[in-house]
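As structure tokens, here come the structures.
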Structure 1
Amino acid sequence: MALLFAGPAYQYRPEVAYFGTYSPENDGYSGMSPCNGAANTGENIGTTPYATQAGSNPGYPAASPMLVKDHSESDIRIDPNNPLHLIGTSKWLVSPEGYNHLLGFFESWDGGQTWPVQGHIPGYEGWTDNTDPVGAFDTYSNFYAINLPYQFFYKGDSHDFQTGSAEPNPTLPNDVISMSVRKAGSTTAADNTWIVTHKNQPDYIAVYDSNSLGNGPDKEWVTIDTNKTLPNGQPNPKVNTIYAMWVDFHSPTPVPWVSTATALPDGTHTDWSAPVKLPSPPHNPQGVTYLLPHVDANGVVYTTLTNFNPKKGYCCVQIFVDKSADAGKTWSVAGIVGSTIQPPPLEYANTQLRDGIENSFTVGAVPIKGVYPLYVSYEDYSAGVDNVILTASYDGGTSWNQNTFVQVNDNASQVDAFQPNLTASSKGTISVAFYDRRLNCPSGGGEARKAGIALDTVNLNYSGSLPPYGASNYCVNSTIQFYKEDLTPLGHNIRTSQHTWDPQLNEPRPAGLNGVEGFIGDYYGNIISADGSTDYTTSVSTYNDGTNPSNQQQQVVATISIP
């Protein structure tokens with residue numbers, strides 16, 4: 001198992017500068033700062049303003065490039081034509097305190113041993129923030145990164161989403177769902193290695209006015225059908241269909257949407273289809289979220305959708321599955337995974353760490369009795385701590401046998417395990433990667449020093465003494481568990497992080513400086529090599545391995561041999 005940090009010292013010119021900070025209260029924060037000669041990746045760091053920053057109001061964009069402090073939530077994908085070619089994406093933050101970020105990428109050609117190319121994903125620097133890190137390869141080795149650029153400005157230490165002349169850049173839409181494509185064969189981080197336009201216009205999939213006007217897109221995801229042939233040996237007519245999904249939080253009911261296009265060899269694509277609203281079971285007037293599309297070998301695309309019930313105080317989650325067999329033209333509800341799932345609280349005990357995404361989803365690659373299995377993993381707080389549950393359907397999502405619901409985390413102590421991410425191998429093996437808090441924070445010595453425990457001096461949710469030396473159900477590790485296709489476990493949980501880390505340090509604040517919740521992200525990368533031998537995960541750590549002296553959120557890439 002090899003682990004490494006995905007380089008911490010990078011820069012770009014943000015549209016909006018924000019210099020608020022918690023320092024000297026500490027927790028590692030240092031505020032937004034210029035680079036002052038920090039190394040860059042050879043990309044366009046914004047020495048002069050980016051093209052999309054033209055038309056900005058006075059005071060925008062920032063006066064110079066700023067140092068990237070955190071590399072938060074992430075995703076990782078493998079080139080279908082080269083098993084040694086990996087691209088990961090993560091959230092780059094120049095101000096964790098102000099939640100000021102865009103998307104970055106890191107790329108390897110030697111199976112994750114080195115990551116010589118890293119940079120930000122270009123084309124949307126004129127918005128305040130870009131989110132979330134999700135990508136997919138087509139069969140030509142072009143890499144598609146879906147993106148949500150959105151505008152806000154700082155009103156004091158809070159975010160203001162007002163539209164019109166007060167926006168940082170009134171010449172741009174307030175919120176868009178868009179696409180950036182890294183061209184096959186690219187070997188640098190230069191802007192011209194990415195395609196960010198379609199027919200000489202920005203590659204927008206959907207455009208929204210403003211959160212304040214009742215529209216707030218979020219939770220975008222992309223997958224591409226890379227099955228060149230069907231199981232019967234016939235050509236797959238849906239190969240290279242791109243499925244782009246997102247949710248529009250409309251006052252504030254979330255409405256799920258999908259749009260499709262076809263990927264072309266040169267990294268371009270056909271026109272995006274008119275968005276289609278995804279169906280829901282009866283009695284979901286409050287809407288659904290968390291779209292996670294995957295395609296089976298027959299070209300049938302499935303996605304989970306998740307409902308939080310406000311009438312029950314958000315106590316209960318319903319997860320169900322939609323499917324389409326005609327390249328996304330029509331959709332139906334396949335079945336319901338569960339309707340009484342108890343989610344964790346907004347913030348986990350003892351820390352200000354905010355809960356991320358509730359569930360994960362994947363499609364098996366090996367049929368069982370002629371049907372490709374579906375797998376869902378989710379968080380369950382019914383025991384008073386968060387556990388990770390895994391279940392399967394072997395009839396296309398219609399039924400989810402209660403006997404197949406298994407607890408993934410095998411810790412003996414009552415601590416939280418959270419934020420699962422599923423993937424499936426070509427041989428049928430399933431893996432569930434997740435965070436857990438079974439190991440106490442380091443109590444002293446070199447591990448405590450490198451973990452930055454002494455920096456953790458402000459925590460509104462902890463009743464013990466600070467810094468939290470030796471604290472239980474507090475610090476975090478990364479873990480993985482493997483299963484056969486019938487959910488028979490392959491061994492026990494495997495720790496994939498070499499060091500325990502403190503989530504309080506430098507954690508981004510989604511609500512700004514005055515917000516309570518911290519954030520490590522919704523997404524956690526997990527993918528298995530084409531030959532089914534190696535699992536790659538990307539996860540957050542604040543530990544200082546010698547390259548992270550400020551204990552900032554960085555990405556760790558772990559490679560694990562599959563049992």
Structure 2
Amino acid sequence: MNFRSIFPPAQWLVEYRAAWLRHDTIAGVTLAAYAIPVSLAYAALAGLPPQVGIYGYMLGGVGYALLGSSRQLAVGPTSAISLMVAATVGALAAGDAFRYMQIASIAALAVACLCVIAWVFRLSMLVRLISDSILVGFKAGAGLTIIMTQLPSLFGVAGGGRNFFDRVATLVWQLGGIQWIVLVIGLVALLLLQGERLWPGRPVGLAVVILSVIVATALGLPALGIPVTGEIPKGLPSIAVPTFGLLEFDELFPLAAGIMLLAYVEGVAAARSFAAKHGYVIDVRQEFLGLGAANMAVAFGHGYPVAGGLSQSAVNDQAGAKTPLALVICSGALAICLLFLTDLLTNLPKAVLAAIVCTAVYRLIDIAALMRMWRISRIDFYAAAIALVSVLMLGILQGILLAALASIFLLLARASQPNVAILGRLPGTGRYADSARHPDVESIAGVLAFRPEASLLYINAETVMENVLAKVRALPDTKIVVCGLSSSPFMDLAGVKMLHDLHGQLVSHGIAFQIVGARGQVRDVLQADGFAEKTDSANWTRRMDNVLGDLRRE
């Protein structure tokens with residue numbers, strides 16, 4: 001570890017080219033144009049004042065630029081994190097708006113602290129804690145939940161409800177009170193926002209915001225009772241450490257842990273995709289520091305937790321970003337907006353913000369990925385379905401934590417049921433293959449050859465032995481059992497104990513037992529545990545094909 005490795009600007013500034021400044025400047029301004037409407041919408045989703053969303057993009061971008069390893073990743077508020085904050089902080093704040101903002105900032109600080117702890121203890125394996133299938137289900141559930149929270153604003157009704165299904169029932173009950181002007185505004189905004197498909201990378205959202213403000217002001221919509229954003233304070237955020245003592249840490253820890261897990265997994269996935277596109281490699285451990293620095297900066301600026309997201313990063317990349325300097329330029333553009341332009345956003349209809357959120361999050365619902373899972377791997381589909389339903393029924397925070405547990409359970413379930421290949425000779429050859437995949441293989445009289453296709457661990461050792469003994473009982477003429485370990489790179493104490501037990505049961509029935517094709521670590525464990533006294537250790541390194549060929553010729 002050295003200074004360059006923990007301070008990435010020391011790497012990319014050295015190789016910075018003058019021609020890149022133009023690209024980074026254009027990307028920074030373009031990202032700011034994207035960030036303004038989205039950050040306003042996400043702040044509303046989080047239940048916070050609109051300027052707080054802009055603080056997130058402005059301060060989070062600078063923090064990540066200092067310590068993040070990706071050159072295209074853009075950091076700011078996200079839809080899922082915004083809803084997690086709204087669902088959790090609202091209950092803790094007990095209706096106090098000042099307390100609400102303070103707790104949101106403390107949550108960002110807690111995320112930053114957890115990121116530093118994860119960096120110190122090298123917990124980058126968290127990126128593998130949630131499988132892709134679980135993440136697809138979680139995103140779909142989050143997308144549906146977020147859209148459901150925004151529909152009342154589109155219809156001009158109060159909404160409400162504890163979870164997705166409650167919100168659906170409440171909305172249906174309130175449909176009689178629709179404000180038709182609000183609905184028209186929202187639907188027109190939704191229609192105009194589809195221009196992002198025709199002009200990807202262009203600030204369509206900002207154009208819709210500007211147009212809606214002009215129309216609302218010209219027609220006097222606020223005077224008609226149409227909900228609008230209202231006055232947004234001018235100026236930059238004051239820098240202060242969030243006030244502690246507002247709540248016990250154990251009340252905030254689940255929120256901070258859930259946000260960190262989701263932010264890290266999604267951020268690393270997005271960063272890796274852009275790194276592969278541009279031919280460099282990110283440091284997954286360093287990403288903890290990048291995410292931590294972003295959230296630390298936001299916490300000191302009265303913001304709420306932020307993360308790297310695929311949508312804003314795609315805008316940054318499509319606009320030509322070469323380095324994280326684009327994030328710094330974006331922050332400068334947002335600072336100018338906060339200093340001079342907030343008055344222009346006063347009459348922005350809330351229905352437009354709801355339309356922006358719906359347009360941004362509908363992409364989370366990846367029907368194609370779910371259908372692909374259904375075709376290829378039903379277990380992955382069921383895992384995704386569990387994550388989706390968990391989010392809909394329990395909420396975003398509980399959903400992400402349950403999704404992580406489901407992912408671990410899925411991993412353990414798969415590891416506990418390894419395939420045990422029963423081998424036979426391919427006709428006309430000296431090669432031996434799995435009889436389940438090659439039904440035409442020829443068996444050798446009196447010989448049962450098997451190959452567990454996984455490491456032999458405490459979680460699967462008994463399953464392997466049960467499968468082998470069941471096959472032996474089905475073949476009463478068996479005289480020798482040959483265990484091939486070429487597909488078992490690792491063995492723990494439970495694995496070697498299973499082999500001892502299997503050897504004992506076979507020998508008690510007059511059946512010989514041999515081990516072949518063992519790898520280095522497995523041979524070391526067998527040797528240390530005295531297995532050489534029970535089987536011919538000379539065979540441990542021999543190929544299964546050769547050993548079975550010799551037995552066939554005997």
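Structures compared: 1, 2; top value of FRET efficiency 1/(1 + (r/R0)^6) of positions 111 and 295 (r between Cβ atoms, R0 = 25 Å, to 0.05), i.e. the largest, recorded for 2.
Quick one: distance in nm of label points 7 Å out along Cα→Cβ at positions 455 and 479 came out at 3.8 when computed from one of 1, 2, so which one is it? It was calculated from structure 2.
Source structure of the calculated read-out (Cα extents along the principal axes in Å, 61, 57, 50) within 1, 2: 1. Relative contact order in percent (Cα under 8 Å, 6 or more apart) computed as 14: which structure among 1, 2? Structure 1 accounts for this read-out. Kindly point out which one of 1, 2 the value -20000 was derived from, the read-out being helix-only ellipticity at 222 nm (-39500 (n - 2.57) for each DSSP H run of 4 or more, over all residues; to 500). It traces back to 2.
For FRET efficiency 1/(1 + (r/R0)^6) of positions 183 and 271 (r between Cβ atoms, R0 = 30 Å, to 0.05), which structure out of 1, 2 has the highest calculated value? Ranking 1, 2 on FRET efficiency 1/(1 + (r/R0)^6) of positions 183 and 271 (r between Cβ atoms, R0 = 30 Å, to 0.05), first place is 1.
Only the coordinates and a few stated rules stand behind these numbers; no lab work does. Predicted model only: the values in this text are computed from it and were never measured. Cβ atoms are built from the backbone, for glycine too; each structure is taken alone.
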